Structure I
Amino acid sequence: MTAIDRRRSGILLHPTSLPGPHGSGDFGPSAFHFIDWLASAGQSLWQMLPLNPIGPGNSPYASVSAFAGSPLLVALEPLIDRGWLEVDAGEAAGFSDRRVEFDRVAGWRMARLREAAHGFFARAEAADRDDFAAFCNAQAHWLDDYALFMAVDEAVRAASGFMPWTKWEAGLARRTPRALAEAHRRHADAVDFWRFVQWCFDAQWHAVRRHADERGVLLVGDLPIFVAHHSADCWTRPDLYLLDEQFEPTVVAGVPPDYFSATGQRWGNPLYDWAAMQRDNYAWWIARVRRQLELADWLRIDHFRGFAGCWEIPAANPTAVEGRWVPGPGADLFDQMQRVLGRLPLIAEDLGVITPDVVALRDRFGLPGMRILQFGFDADAAHAFLPHNYVANSCAYTGTHDNDTFLGWWRTAPAHEREFAAVYLNCDEAGAAWAAINAVSRSVAGLAVFPLQDVLGLDGSHRMNTPGREQCWTWRFGWEMVGSEPGRRLARLSAATGRAPLALLNAAAAS
């Protein structure tokens, strides 16, 4: 049975895109203001990208941990208010308010977090110390290994530059009890620091979540299917992945050649040993989903088709051409998760080449799939991504974080697609973004989500990500870009299409 309780709509925006004075959006005042804006605009969903630490290329989809939160999202204001940190506002003023300059921002913010940790351990009140200890105890099943991984990793980088965990000292790579005990002793302060950062992340995010709950806004998280090889997850439980005796992947993940790429995509993530995971009833997956549902009301589960079958590429191959399809865990995994966790509020990212077994798996558990309007104009009126073909149990988008903005797409689309869209949406370029929002809102899809860039009618220079291209994930907006009209217009549309209370129709008109 579907978990969609009523017709809803919302905004896709990663917290790093929020305004703020410290170089990157975070869980500070703008997060609360954005929730207030969502509620006033009749939106009851805030969808974001994974909240995990970023990885290579600053991507939130290649993290060092499937459980930890990104240190860059920890707001500095609450740490200043507690007296643990002093920040020179003038130093922060040099950051861009339109792009996250990761190379500069990450180092600056991490230095501030280290200062805050020093302040906390030196002068925190007893209640805060007790709360920190309770968090560490409750999350020890992943937190201890993550904190030690990060402490060792930064020590290795300082001494020798980046080195994957498989090349660490043999005792650490193989996690012998003696080596782990010595590492905990040697890096005790660093381990405490990484625990402190995660406690701050957790406490601040739960304050954001409480505010969202009070305003009737549900939070939609994002769960990548795979983990990075250089991660606390893989280091802690190498037995759950298809690795050789040196802990190197024997096969890696990707997708086969298709219309968009003659060589496919070689992602490089290690593949799970599903048989090993099945032996303990998928305990790691259950723990992972449970943790993410502590942070969000819904989860978009990335590359859902990989649970039915995934493209397995020999690790020695430089491209995805010579891969093969291998079965995933199928319904067994979701049966076990449902048995332990109950109803699964998951959105299945079922894009790409979807076979009947993927549809059957999605539908067996009543999971809404995704419909992307931008993709609907490359064929004919039978296309599943055109609004008149949507189904109620789906989440419809004008575009995702991987798409151009709708206006950017319009300006670069093939002429025949643009002409199709112009007739279908009854618009020209100037009205394209809002015509798309109208079409998705009026559809039967139970959930409708719009990137903030489309609500603001922004062009392709405001795109969040271009798959395969570096220097992405940097976009930010300012409140002066929003003004009063987009929220008022969105409130009226959402009320008129049953996605917000009807009272908002007249209230928005009067505002």
Structure II
Amino acid sequence: MELDARRILEGTALEADICIVGAGPAGITLAREFIGHKADVLILESGGLEPEEHIQQLNEGTVMGDPYAGLRQTRYRRVGGTVSLWNTPVGNELGAKYVPLDPWDFEGWGEFADSRWPFDYSHLEPFYRRAQALCGLGPFAYAGSDWSDGERPCLALEGEHLTTRVYQFGVGHLFTQSYPRELRRSDNVYLCHHATVCALETQDGVRRVVGAKLVGPSGRRFRVAAAIFVLATGAIENARLLLLSGGEGLDALGNRHGWVGRCFMEHPRDYALTLIPRSPELFSKAVFYDAHPARDGTIVGGRLALHERAIRTARLPNASITLLPRLKMRTSPDGMVDRFLARLHQFAGRQPRTGYGWSRIRDVSRPFDAFQLLVNLEQQPNPENRVLLAQERDSLDIPKVEVHWRWREEEQAGLERFRSVLASSLEATGLGQVEVRTGLRPDPNAHHHAGTTRMHGDPRCGVVDADSRVHGTDNLYVTGASVFSTSGFANPTLTIVALALRLADHLKRRI
């Protein structure tokens, strides 16, 4: 069923068995699992059913440290959440890349010994398989050999370092249209939009959450009472709501040991490497690495990766390498993609292949002279990268957010090692020569916020336990990328959905 907070009267009290705050992929997935269940579920969303720019001002905040796009530009308040900002072409629609975390991502690494997850990859794999179907993807298979064929083979990569894996591509309308429609038709799940939670109410100290304070766009205030509360508002807002609730500083919800807001992570993107092919034939041999429909209709795109052994031996960050053809008309890395897309249509209409990007061109060797290597990186969970409350308040009189974020020298050193290993490994394959722009710092703006309510079995090392319950509370849970102990390089949505499915199973058992 549907509720519009713009029509809810001042002082109204709503009740539910489960209250979910946030209607992005995490919240929608969780709520959808309860359709037809005996529990009454209320899911709250600050935005509306359609894009509304004026409400995005509530996302404004301050970033301290290294240059960053900002908090308004990297988030979106709407049913479907930041899916509204997805910009990857998938057929005739917009969507995103999907890929699971790697098994070693769950084991932690680097100087932060407590970055390990409280469970391993094999534990999450059944939920990944369920998430595949929910996200509209194909089989749970991400090795290049699972998808290559005679028409689009993988490159022959000699040596022990490099391998081919894939992204799968999914459309965004599932989370902005299809699944919200299911929730609105449900008899026991209530989707309430234009409702912004400004704090949680507690009793028994901070052990039990008894209510959520809400405000609508007009300033009308009301309240929700529930037996169980789940925060699913993203890594920035999840931390913000905990810091706004229970008390100040270490007295805030889940913050007894000072972890709320810490270990904020992004997925920096590196453009420092260029592959100059030994032969123009490489462009036609590499068409597997463009997005294309596989034989079963699943849209996949090849990517390069380093084997686990190479990563561990050289103490490298996990990463994924995408091959982006560079036009013969040279341009800077920052402008390369835009220039490429602007000219692609000049070639794509000439007897296209069955690809969605550069591989649609019949003679792919003509317009290009090199491959720009786009490297998607993981970032270490550094406690000094964090979310705090600012002194300034927004239009609803709620303290804004202040994010402290830096790409640190030890991370740059790891990136330089990665570039060296990747360059030497590629050249060893005989595919061509790699040019490296040393010292170039990566672009941090993947818009993949993670890690501010990290999961750990020990409350001294994290905010939520292995069940996603906030340490020290009885009935407050958090889901989404904010609970990631590490984030790998992977686009987070598949893992977000898998964790939401896992939490749904847990809550069903509890109820």
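As an exercise: semi-axes √(5λ) of the Cα gyration tensor in Å, for residues 191-462 alone, calculated from one structure in I, II, equals 46, 23, 16. Which structure is it?
Corresponding structure: II.
Tell me which of I, II gives 139 when you compute volume of the Cα convex hull per residue in Å³.
II
Just checking, which of I, II has the largest value of distance in nm of label points 7 Å out along Cα→Cβ at positions 231 and 471?
By distance in nm of label points 7 Å out along Cα→Cβ at positions 231 and 471, the leading structure of I, II is I.
Of structures I, II, which gives 2.1 when distance in nm of label points 7 Å out along Cα→Cβ at positions 207 and 487 is computed from the coordinates? It would help to have the intermediate numbers written out before the result.
Details: I: 2.1; II: 3.5.
Here the read-out was taken from I.
Using relative contact order in percent (Cα under 8 Å, 6 or more apart), single out the structure from I, II with the greatest value.
Numbers: I: 19; II: 24.
Max of relative contact order in percent (Cα under 8 Å, 6 or more apart): II.
Among the shown structures I, II, from which was the value -12500 of helix-only ellipticity at 222 nm (-39500 (n - 2.57) for each DSSP H run of 4 or more, over all residues; to 500) calculated?
The correct label is I.
Looking at Cα Rg over 2.2 N^0.38 Å, for residues 247-398 alone, point out which structure of I, II has the largest value. Don't jump to the answer; show the numbers that get you there.
Working: I: 1.12; II: 1.48.
Top value of Cα Rg over 2.2 N^0.38 Å, for residues 247-398 alone goes to structure II.
Rank structures I, II by FRET efficiency 1/(1 + (r/R0)^6) of positions 167 and 367 (r between Cβ atoms, R0 = 35 Å, to 0.05) and report only the one at the top, that is, the highest. The partial results should precede the final answer.
Values: I: 0.30; II: 0.90.
That would be structure II.
Any read-out appearing in this document is the output of simple, stated calculations on the displayed coordinates, not a laboratory observation. Bear in mind that the values here come from a model prediction, so they are computed numbers and not experimental data. Cβ atoms are built from the backbone, for glycine too; each structure is taken alone.
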